[in-house]
1. Where is distance in nm of label points 7 Å out along Cα→Cβ at positions 198 and 230 largest, in which of P, Q?
2. State the single structure among P, Q that was used to calculate helix-only ellipticity at 222 nm (-39500 (n - 2.57) for each DSSP H run of 4 or more, over all residues; to 500), giving -11000.
3. Compute Rg/Rh (Cα atoms, Kirkwood Rh), for residues 78-141 alone for each of P, Q and report the one that scores greatest.
4. To which of P, Q does the computed value 3.4 (distance in nm of label points 7 Å out along Cα→Cβ at positions 30 and 190) belong?
5. With mean count of other Cβ atoms within 10 Å over residues 86-93 derived from the coordinates and found to be 21.8, which of P, Q does the value describe?
Structure P
Amino acid sequence: MDNIEVGKLLTTKLSFSQEDINNFAEISGDNNPIHIDLEFAAKSKFGKTICHGMLVYAVISEWLAKIFPKSTQLSQTLSFLSPVYAQEELTLAQEVIAITPVEETLQVKTTVTKPDGITMSTQVTIGQQATIKKTFTKPDLDKYSQLIKDKADSLDKNNTVPEPLLAGLFSMLLGTTLPGEGTIYLKQKMNFLFRAKLEDELVAKVEITNIRTDKGLITCKTTCVSSKNEIICEGEALVMNKDKASGG
């Protein structure tokens, strides 16, 4: 950490093609039609397909690894302020905002900016849960590496699952199962406790912990455990689904 200073800022340009989005859907299992179904998306409020928030996070994660090659990510908070569309040019900026020498930790602020600003029907009830089992394989890792190689070239190849793929499991559950269709991802906080291994059956779960019917906001606890029942990742998601929150 000797060469790292508060205020250090690095930026890069990136964009995602529809093929990138389709590939991430295949790898992560997040097949929400708002991402991959052109006809469905054309009839939505967005007018066209939008990029997975966790695909954007994938590049953020790998750029952190490139800038700080010996670091381990401990937590991540994401706020999705605007949709990202295919072929839209984005500017990724990462700035060191705090350093704790004793604990050998640092805090990095990340923003993804579009040309027009910063981005990133049954009623549901508190306590509802949804789970999915997923085993990531070496071919999955190879596809993931190929997907982001032109955007970040520091992929860890030690047979562990990249954190954005774990986050993609939460995104898939929230968008397709609970709350389900029509859900808009607003925020995701994650704490990474262990590295998930390839070929290990993982179980991701979302559980509704709070509902604001007046705003259509739903808070969910998110966890991912290994086959040994080790908690790999835990956190909290905030989504909007006015129909599901109000029972409309």
Structure Q
Amino acid sequence: MDTRVKLLKEFYSTMQTGKLKLESREYGFDFLDRLLSTGLLLEYGELASGLIHKYKLSNVSEEQLNYLLQEHVNKGCNVCLYFNEAANNTFCFNLDHNYKLSNTAPKPEIGIAAGLLTGYLEELDMKPLVTTSGRGYHFWTRLDEPVDNNQLYDFMLRMAARTLAGLHENGYDYNKIKLNMYPNNKIIHRSSLRLFGSEHVKNKIFSYIRTKTGIVNEEHSWQYFADYLINGTISRESFAKAYNAVMT
């Protein structure tokens, strides 16, 4: 098995593997026949000419997951996984433009918010793994054992509120960004997140790692990802300490 696939399976070990969302530029009956001939079930397909075609698949076996993850790291598609419905050892902030209120031009609020959120998490010894995603970032944090989804969300909600307040205090408009949090039990059945390690199907940009010194290249991103898995995973005790600090 490709080392990159092994890393992904270990990092996202508590996310659901029996179902996933596949993003691809491929479409049509021939493609679906090939896709479903292995026993996969299609729950829905969302087709858009010239853009990303999305397929929610269930009945995904271990062998099929390995194959699709290999396609993911080979940049042939994007695999998006769903969070476990009860407890997870990963949680993620999804920072993006608020497209309803602004155009797609780069916004300084994105970079400022990224720095604030990273800093607030690091103050609590919860250093995130920050990856590029479209015009924004995913902030992944990995724990050494699963934590109840409601507890994860309570923690994230307070960190997000602090980040938005920090934007306002620094003279920026927090309405220009979106800061979504996962897992969120209200949308857990319909919301998935793209995994690290592939090019975005639409813009063909890799999910590079963002560090304090900037964006690192693809090779170094994989090295950083592997190192974070070993040295950046946070203990349950450390999370409990951070949780208690923000809840009091």
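Read-outs throughout are calculated quantities, based only on the coordinates presented, and are distinct from any laboratory measurement. Note that the structure is predicted; figures quoted are calculated from it, not measured. Cβ atoms are built from the backbone, for glycine too; each structure is taken alone.
1. Details: P: 1.7; Q: 2.7.
When distance in nm of label points 7 Å out along Cα→Cβ at positions 198 and 230 is calculated for P, Q, structure Q comes out on top.
2. Numbers: P: -7500; Q: -11000.
The value was obtained from structure Q.
3. Details: P: 1.14; Q: 1.01.
Largest value of Rg/Rh (Cα atoms, Kirkwood Rh), for residues 78-141 alone: P.
4. On the way: P: 0.8; Q: 3.4.
Going through each structure in turn, the value belongs to Q.
5. Numbers: P: 14.9; Q: 21.8.
The correct label is Q.
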